[in-house]
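Participant: There are structures below to look over.
None of the figures in this text is laboratory data; all of them are computed from the coordinates on show. Predicted, not measured: the structure shown is a model, and the values here were computed from it. Cβ atoms are built from the backbone, for glycine too; each structure is taken alone.
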Structure P
Amino acid sequence: MALVEIGASPETRERRFFVIMAFVFAATIIAGFGSWSLRGMVVYPVPPLVHLHGAIFLSWLALFITQTSLMQQRATKLHRRVGWFSLLLASAMVVIGTLTALESVALKRVPPFFPEGIFLALSFIELFCFAALVIAAIAMRRRTDWHRRLMLGSMFMLMGPAWGRVLPMMALGPFGGLVIMAILLVGYLGVAVCFDLYNRGRLHPAYAIVALAIIIEGVAPGPVGMTPPFIKLAAMLKPL
């Protein structure tokens with residue numbers, strides 16, 4: 001395997017690892033949303049805002065793949081120039097993601113396994129954790145080890161919706177969010193941690209922050225979504 005090539009430096013292996021993870025994210029999203037469509041779960045017609053939401057999120061995925069590939073090729077200057085576009089695109093993701101969540105409740109397009117208040121809470125918390133990790137990564141851009149891992153963590157925040165379309169969420173009931181959290185902690189973060197231990201011989205502290213974000217995203221939406229503000233917001237958005 002190229003990732004564990006004998007003689008390759010830890011830095012070279014690390015750059016390859018992040019490229020591989022970028023394509024794992026792409027495969028997760030394609031499998032999740034593709035299977036959702038093939039199972040006839042998409043409600044047509046799809047509103048224009050949903051199309052825009054999808055286009056922006058796919059653009060972010062393409063940007064992440066591009067940026068990790070540039071770093072693998074050691075095109076550092078171009079990576080930094082392109083990186084400033086990520087701030088603009090991340091901002092658009094948060095705004096459009098928020099508007100799409102609100103519209104989904106208003107148009108009764110919420111997945112059937114979600115109470116509307118919990119759906120809104122999950123959407124807002126997911127976007128908040130994503131934005132927080134991206135901002136932290138940009139702030140730490142001069143410390144490459146931190147920057148890479150925080151950006152990787154921001155991608156973990158976007159995997160939940162894809163897995164929510166693969167797993168039997170109706171059967172999982174209130175445990176659905178915890179199952180997805182476990183997948184993110186073990187299947188994604190766990191792999192990254194194991195790679196660090198193999199490649200560098202130590203655990204990077206950035207992954208503690210990422211783990212906290214995953215736990216918040218997995219645990220908080222239920223209690224938050226059942227609070228009066230979210231229940232009232234969902235009721236206000238629902239059509240008469």
Structure Q
Amino acid sequence: MIRLIVVDIDGCLTAGEGRPLDFRSLAKIARFNSRARTDPRTPAVTLCSGRPAPYVEVMHQAIGGHVPALYEHGCGMLVPEPYGFRTHPSLQGVAQDEFRAAIKLVRERLVGTGRAYFQPGKEHSASLYPIGGSVDDLFAATRDLLGPRLQIDRGPLYVNLIPAGIDKGSGVAWLAEMAGIGLDEMAGIGDADGDLKFLDAVCFAAAPANCSPAIRARADRVSRFPTAEGTLDLINFNERRNGSGKQRCD
């Protein structure tokens with residue numbers, strides 16, 4: 001049985017920055033979460049996103065989430081009951097000091113010189129958006145500046161800076177421990193290369209139609225629908241499989 005479906009936000013529940021939300025699909029996912037509280041055949045749905053905590057909390061409320069959710073690539077966890085926010089156990093002491101020193105350097109050399117700006121709201125990671133240049137140029141400049149100090153990856157509009165040793169895979173392992181749900185009882189839905197780590201960690205990997213080629217090659221199932229509609233299709237699929245008693249992870 002798949003007890004929990006872990007979903008990325010951008011590209012899976014939304015079409016990305018500045019795009020309208022699909023409230024109809026979000027409401028349907030909330031109804032799944034409502035049924036999951038009492039029906040063991042219905043998997044609960046939660047989030048694993050690079051977005052900051054306040055944004056993840058709003059989306060978690062929109063889907064009626066009741067299982068903890070991950071923000072900032074697994075650096076932090078929203079716990080709905082008892083309500084609170086937790087920092088990944090590995091982000092202590094030296095690791096946190098190194099991250100802050102790297103961000104200070106980026107602020108001085110790239111943000112302070114007008115080449116980029118930070119996405120607001122992040123505490124344990126950072127997303128940089130270019131000003132007047134390309135994402136590729138900003139990625140190269142950030143990599144040259146920081147070297148191996150942080151994990152650096154590219155999105156369609158931004159460059160992510162993530163503390164070493166943290167990714168969505170380590171995040172869902174932490175989520176499994178905190179929620180008391182095994183990774184072999186979880187499905188994952190992601191669309192971008194940064195989701196590969198958490199899709200590799202869970203039992204069943206799925207993706208909406210708009211996923212990257214790498215995700216398409218990895219996924220156990222790809223919906224014919226994009227973004228929230230595709231995610232809803234995949235949640236329906238897992239509920240049907242639970243009801244049929246078929247195994248997902250052989």
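Participant: Can you tell which of P, Q yields 25 when relative contact order in percent (Cα under 8 Å, 6 or more apart) is derived from it? Numbers along the way, then the final one.
Facilitator: Numbers: P: 25; Q: 22.
Among P, Q, the structure yielding 25 for relative contact order in percent (Cα under 8 Å, 6 or more apart) is P.
Participant: To continue, here is another question. Which of P, Q yields -24000 for helix-only ellipticity at 222 nm (-39500 (n - 2.57) for each DSSP H run of 4 or more, over all residues; to 500), as computed?
Facilitator: Working: P: -24000; Q: -11000.
It was calculated from structure P.
Participant: Follow-up question, since we're still on this one. Starting from the value 2.9: which structure in P, Q was distance in nm of label points 7 Å out along Cα→Cβ at positions 88 and 160 calculated from? Numbers along the way, then the final one.
Facilitator: Details: P: 2.9; Q: 1.0.
Going through each structure in turn, the value belongs to P.
Participant: Determine which structure produced the value 2.4 for distance in nm of label points 7 Å out along Cα→Cβ at positions 104 and 232, calculated from the coordinates; the candidates are P, Q.
Facilitator: On the way: P: 2.4; Q: 4.9.
Going through each structure in turn, the value belongs to P.
Participant: For the read-out Rg and Dmax of the Cα atoms in Å, for residues 96-151 alone, a value of 15.2, 45 was computed from one structure; give its label from P, Q.
Facilitator: On the way: P: 15.2, 45; Q: 10.6, 31.
Traced to structure P.
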